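There are structures below to look over.
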Structure 1
Amino acid sequence: MENSQPPLAPGLYLVATPIGNLEDITLRALRVLRSVDRIACEDTRQTQKLLNHYGIQTRTVSYHLHNEAPRAEELLADLRQGGRIALVSDAGTPCIADPGAALVQAAVAAGVAVYPIPGANAALSALTASGLNAETFVFYGFLPSKQGSRRTLLERLALEGATKEGGHGETGTHPPTLVFYETPHRIVEALADVELAFGAQRRIVVARELTKLHEEFVRGAASEVRQDFAQRPVIRGEMVLLIEGAGAAGASAAAAPAQTIGQQVAALMRESGMSEMDALKRVAKERGMGKSEAYREFQRERNKV
């Protein structure tokens, strides 16, 4: 049947690969991987496992964050001359929290055809099985690794959600589910920051080891999910973290966002008589932030007023 297919057209093919189970790949993706001139891989060793499983012998070349610029130029030169190149990440859909965007943008600018070959995606797989609102959602990729930056982001999102719920959003729309990626060694700290920002009762879901043997969905209030993971001696597997939108069915009114930096500074000045700078230093220390980072966030809040 494959031999009856027309020859593959020149261009860049963005091929989604399995996120766990090797069967989670489409027939079209396999045909493309067999037919292209070469495959640009985030990690050639990881991709080779997939190629070996399906008996695909196409030549591979590395394309990752550390060689993205020079390798993109090389691949683009081939594409301009009518080459057929597939781009894959280690798992899931290229360009979604993975390398590839620079090559796609360069190909589009050069008038090279770009073909999406759809397939597995961890964020969408987790969202559809989460039990949370899947009609409207916002994907943020990986949470910041530094605690101060992570808390700042989560508190901003919590505040924005509460503001929209307070009457400034569009009538009749569902509050969007917030979707993030997270790593095993940071998940407990991240869940603690989610609880701090959104409240102990906000409904969240952590999807772990998607499509693999030990696939798991942990659903519940933020405090419950945090406690579940905090009690585990070992945590493995890439994860998707989903937070229910403010005011969604089942979300508790008690899940109010934490105070902003400006609100905390004002409260300290009022209650202890501290100067503004001393109060800001105290808040930065409590949040695990650098003083300059806290000051920039403080100024951003002021400029919004």
Structure 2
Amino acid sequence: MTDNSCPSSSVTSPPVIRVRNLVKRFEGKTVLDGVNLEVYPGETLVIMGGSGCGKSTLLRTMIGSVRPDEGTVEIFGQDITVMDEDALNQVRLKFGILFQSGALFNSMTLRQNVALPLEEHTNLPRPTIDIMVKIKLELVGLREHADKYPAQISGGMKKRAGLARALAMDPRILFYDEPSAGLDPVTSAEIDQLIAKLSQQMGVASVVVTHEMDSAFTIADRMAMLDKGRMLKVAEKAWFDQLRRREGDLPTEEEALIRQFLRGDAQGPITRRKQTTGYADDLLGVVTPRLAPRPAVVTSRPGR
């Protein structure tokens, strides 16, 4: 399945992230299978797929915590897959990461958590750091809770505090790993609104890994669908929205698979694939048949 999708913009800009022919294996199992992807300035790209599809591995490879077996990951034109740790850390200063749990230090207040990157990586005077911390906490609605510890706040507030820390160094890219995981629907919607607001106000490129479809369709400019390590489709949100609304038969098995995932239907290609190996076969170690491999999508950026 090919695609020429690119973000809507009147000005052609080079991608801030370019992933090419990415392959990652763990203990002989291919987790990422020739993935290609581009992320452009100011857009929110949602990477989605079922559990075990490879989306978290793709995210970890994009931030440099996992080295691929093949392929490249360029951030601001630099291939991070060949960098040593010191060079990689310099690139990391240009992006922020919101982990699933927020990853706050429990022994520090929210103010101290947000100040930490500034203390570690800048020579700014303390009064300037204090002002910047207040600004970041205000952006996520937590300035009045600056002196609380993580144990004293809710899960949603921890996510927002983690986001404030990710913003501390004024990054040009933000990575989100399942930002709505473990949150109630109202809090999840608040996080979605915050992600959208920050993208609009700060003009950062956002990469969001999620399998929560309500969140995905709320925040995305473009969407990317992974399945068993292969990139099935990268397109504008409208393409996926039209697909999930279509009724009847679809021209390809892959489109039917994507539609089932988007809708959460109980029946479809995903379900049939799970049923191809029975319980007895599983006990005997029979390998489950896979869909025939196809080339991963290669995105381009045509003029509009």
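Every number here is computed from the coordinates shown, using simple stated rules; none is lab data. Remember, predicted model here, so these are calculated numbers, not experimental data. Cβ atoms are built from the backbone, for glycine too; each structure is taken alone.
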Which structure, out of 1, 2, was mean count of other Cβ atoms within 10 Å over residues 83-90 derived from, given a value of 11.4? 2
Taking -0.69, -0.80, -0.90 as the value of log10 I(q)/I(0) by the Debye sum over Cα atoms at q = 0.10, 0.11, 0.12 Å⁻¹ derived from one of the structures shown (1, 2), identify that structure. 1
Identify the structure, out of 1, 2, from whose coordinates Rg/Rh (Cα atoms, Kirkwood Rh), for residues 91-210 alone was calculated to give 0.93. 2
If log10 I(q)/I(0) by the Debye sum over Cα atoms at q = 0.14, 0.18, 0.19 Å⁻¹, for residues 131-194 alone is calculated from each of 1, 2, which structure is the one that comes out at -0.39, -0.65, -0.72? 2
With FRET efficiency 1/(1 + (r/R0)^6) of positions 51 and 243 (r between Cβ atoms, R0 = 35 Å, to 0.05) coming out at 0.95, pick the structure among 1, 2 it was computed from. 2
Structures 1, 2 compared on relative contact order in percent (Cα under 8 Å, 6 or more apart): the greatest is 2
